[in-house]
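For reference, the structures are reproduced in the following blocks.
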Structure P
Amino acid sequence: MESDIFVLEKKVDGSSNSYTFFCPENYLEPIKNKGFLGKSYLRHFDQLPQLRIYKNKNEIPLQVIPKKDAGLTHDARLYYALESHEDSTFTAELKPNATTQQFLIDLGKEENWERHLHQFPIIQGDSFWIPAGRVFAYQGESSLLEIATPQNHCLTCFQQNKQLLEEKIDFKNRKMPRFVHDSKPITQNRKIPLTPTFGNFLIEELRLLNLSHESTRGEAHLIIPLEYELKLISRQYEQTINLSKLEPAFIPEKTMNYSISSDSPQRILKIRLP
């Protein structure tokens, strides 16, 4: 392999209020011709989560990742607050005293449905875990990073009939979806899990002081610097990649040992693909 660390490219949406990341085809073509080694790389490429950044004034209407009839799927999303604005609100999950029928009635009328759901102010560093079956919405001018399982799709609740919503919304699981950020200064390396220990990916917030040695044994990684530039150093291939703020890099399982270096303490998202 000429390179074992791949920087994802950015694609701006038509509205310019959000943009996504993708792996260029010219990265993949040489890998496809590498036989067994290439297959091991492509296995994790196929599992790459969808990444989208919402910026400036934006809105996510009330949605749900549909659960399957036989139970919940591993489809999920995580929303991470990159920047906060005082008028921004993330809405998610039914309150303990909310009834299913009254919520669906108000939803059908498209009025007063917000009273049944938790509403959270957006604070930089907070994250919201949205598994299948949980309703959620967002409105405001904050910047959010959306991380979603591959081929993930949502139903817009206002466009569905009552019977379908009863089947696709999980009315029993009412766990609080918000993970409050740690505002303490970074004085040492620390990893904070942001997602449950199951599913298609695991997400950690790495609070990096200046240098961390990492390993991809049995999994691939996505690294996203949240505040400043950083360096990724492949110790096996003697390769150094410079990443800008919010520029994701894919690190395949075959990389094995690598290091993350930053001139300033910062928060980094590390997405693990088992």
Structure Q
Amino acid sequence: MSERSIVGEYQGFAYELTWQATGHNLNEYQVQTRVLGVIEHIIEQFDAQNEFSEVSRFNQWPATEAYVLTRELEELLNYGIGLYEMSNGDISIFTSNNDSSPADIEIANHLVTKRDDSVAVDLNVLIEGYIADRISDLFQLLRVSDYQISINGATRLRAGGRHQQRFGYEINAHPHVIQLGLPVNQALAYSTFLGYESDTSSIVSIIVIHENAAIARGLARGLMNGTKDSAKTFVQDNRIPVYLIVDENGEEKSYTNAQFREFLS
């Protein structure tokens, strides 16, 4: 097996991929072509700023009619609802007004109905991670078992193995480097945010591990943009693996939960 990699940027999305070439004959150029196709498709369909995107059509759809969902839009809406519920409303994809919530839409049988014409969503909090998830799906179709996919810091990775149960992995949580032991033969995702990427200066850095990169990215971005206290409460009250470093009166303190500590090597 030989390790291959591509690095680049497309419409504001920086991507970095490494993988072990095994059962397919695609070279770096062919993989990059497919990766750019995935990025372009997600941007075209789910960027709320694009008036012709699918999410824009949904936002303009009247409440009197059910909207037929594609698999991807239904998945993203359900991810957004999950984020809202996990964060007790602190992380929301709803943009119409401050009172909007998952109760304002009803999803059933691949149809969605809005309670009010003004209900609108912005899925950008999920997009970086969702791109990583879709590229991961592509690699699995190509039977690539060892890979790492990073889109603007939203990362999806998998390591194959027969004898060992875990593989060592490092994550930069400035000013620290966290040593993890991740399970082999299982796709996982994580997202990091550093303090300089947000106006919330009291949060130094945050790491969220999840089974998919869209949720990991949405949680990391949402918690970083929230308050220090709400982030600490989330770490204490949720079973999602989170590592948090905050500035408390000029002293850095770290907070984590039992679920994250299971990955520490």
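Only the coordinates and a few stated rules stand behind these numbers; no lab work does. Because the structure is a prediction, the values reported are computed rather than measured. Cβ atoms are built from the backbone, for glycine too; each structure is taken alone.
Kindly point out which one of P, Q the value 65 was derived from, the read-out being percent of Cα pairs over 18 Å apart, for residues 93-212 alone. It would help to have the intermediate numbers written out before the result.
On the way: P: 61; Q: 65.
Corresponding structure: Q.
Have a look at P, Q and say which one yields -10000 for helix-only ellipticity at 222 nm (-39500 (n - 2.57) for each DSSP H run of 4 or more, over all residues; to 500), as calculated. Please list the in-between numbers first.
Details: P: -3500; Q: -10000.
Here the read-out was taken from Q.
Who wins on relative contact order in percent (Cα under 8 Å, 6 or more apart) among P, Q, i.e. which is largest?
Working: P: 22; Q: 15.
Comparing P, Q, the top value of relative contact order in percent (Cα under 8 Å, 6 or more apart) belongs to P.
Of the structures labelled P, Q, one was used to calculate Rg and Dmax of the Cα atoms in Å, for residues 53-140 alone, giving 13.1, 41. Name it. Please report the intermediate quantities before stating the final value.
Values: P: 13.7, 41; Q: 13.1, 41.
Label of the originating structure: Q.
Out of P, Q, which one gives 3.0 for distance in nm of label points 7 Å out along Cα→Cβ at positions 165 and 245 as computed from the coordinates?
Q
If distance in nm of label points 7 Å out along Cα→Cβ at positions 85 and 205 computes to 3.3, which of P, Q did it come from?
Q
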